[in-house]
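Multiple structures follow.
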Structure 1
Amino acid sequence: MSRAVAILRPDPETGPYSVLGGVCALAVAAVSAWLSGGVLSVTGAALGGLVAGYLAGRIGSPSGPVGFRAGLIGWLPALLVATEPLRTANGADAGGRVIALGVAAVTTAVLLAVGGFIGAFAARLGGWLAERGGYPAD
């Protein structure tokens, strides 16, 4: 199995940490977008990854994959940006719609990758903080 598939496959031990970090990230992203008038920032994905990485680090699990999954969950509101080319191509001919669909697909892939990598980086920091705090308890 490739490493990319292994990162996306949920681990029963750390799966709840990914979801918890992702929910934290969604909440922060929603509040941030609401307060800024619709501008999304990376704060949600970073905070969610940090929380997930810290929780995974407490039990001695690798924090990177957990943070990647949390970043993916937390970065879901950014996918609204990916639908913009589809909205603008509403009255276009068939060729314009195909191009808009391709742009939307590439934008979606890039946005998900960015959110995942931000979450993974923050999770590494969270795992490091858990180690500095004396976890995992031997």
Structure 2
Amino acid sequence: MDLITKIAQENEQKQREKKEYMNTLKKEVNANNFFTDDDAKGFVSKEIFLDEIHSLNKYDLQKIEDFFNKISHKERLYISQFPQAMEGKSFTYYSVKPISKTVVTGYKLPAITGMSQLIDYYTKDYFKFDLKFEELYNNANS
């Protein structure tokens, strides 16, 4: 192995170790701190969350659940910067597409309260996420 290759491999290993270490320092967002009722730095109150999700159709609810699953598994996503209005809908919607060579279709994600901040934190890689829609719903109802 030549010197350049050896140095490059060592640098890559150091970068991986640094990234792993930085990930251990990140706060995890989950059902226990998602709501402002439980954590002042949360994303939305339980009441508003429940009001909004109860106004959504099955497709929109599935897309919110899917989005929470994808960010919790650190999947790479393209998310539009601003939500767009859709005719006949009471919410605006983000365009979400997986960054993948095999998946070319995306979906519309309702811009419920707190979603903008959540997306911002996700795209800037500020936190780790462990969001499960069912846990959030149960916590909001408690």
Structure 3
Amino acid sequence: MSTDSPHGAVPHVLRESEPSRDTDSIARRISRLEFGTRRCVYVSAGFGGIVLLLGSGEILGGLDVLVAAIVTLVVLGVFCIAMAYVAFLRESSRLSAKLIEGRDETEPAGQYDPRPHHWYVAGSLALMLNGAALVVGVWVAAFA
């Protein structure tokens, strides 16, 4: 059995439970993309919370290096989330335009592009690192 994957064939059980996203219908793909945009909004709200907690930086008791690291992670994380959000919206709009043109919603949506999801994961990781750095910084400042 030939496969394009260097890791061999996918077990039969996994193929039935998680179909390839390349086989999504237009309606299913739009649903996935809209869910992705909502997740981006939630992560963006988390970054807003980090910025509000950080305030003027006094919460970290003068740990200027940590403040700089957190601000850098916020900027990088928001960039990643913005890249994901725009890509999700662009693809959703493209597929919605196909439906407006009269295409059937059960038609295949085409090949799935995983890059927006990768941007989302990178932004989410930046948010987690921000939260951890902020908590560590607050505790260090409390005992300094």
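Taken together, the values in this text are just the output of simple stated rules run on the coordinates, not laboratory data. Keep in mind it's a predicted model, so treat the numbers as computed, not measured. Cβ atoms are built from the backbone, for glycine too; each structure is taken alone.
Things worth noting here:
- Read-out semi-axes √(5λ) of the Cα gyration tensor in Å, computed value 33, 17, 9, structure in 1, 2, 3: 1
- Among 1, 2, 3, which structure scores highest (criterion: distance in nm of label points 7 Å out along Cα→Cβ at positions 59 and 107): 3
- Source structure of the calculated read-out (percent of Cα pairs over 14 Å apart, for residues 27-66 alone, 49) within 1, 2, 3: 1.
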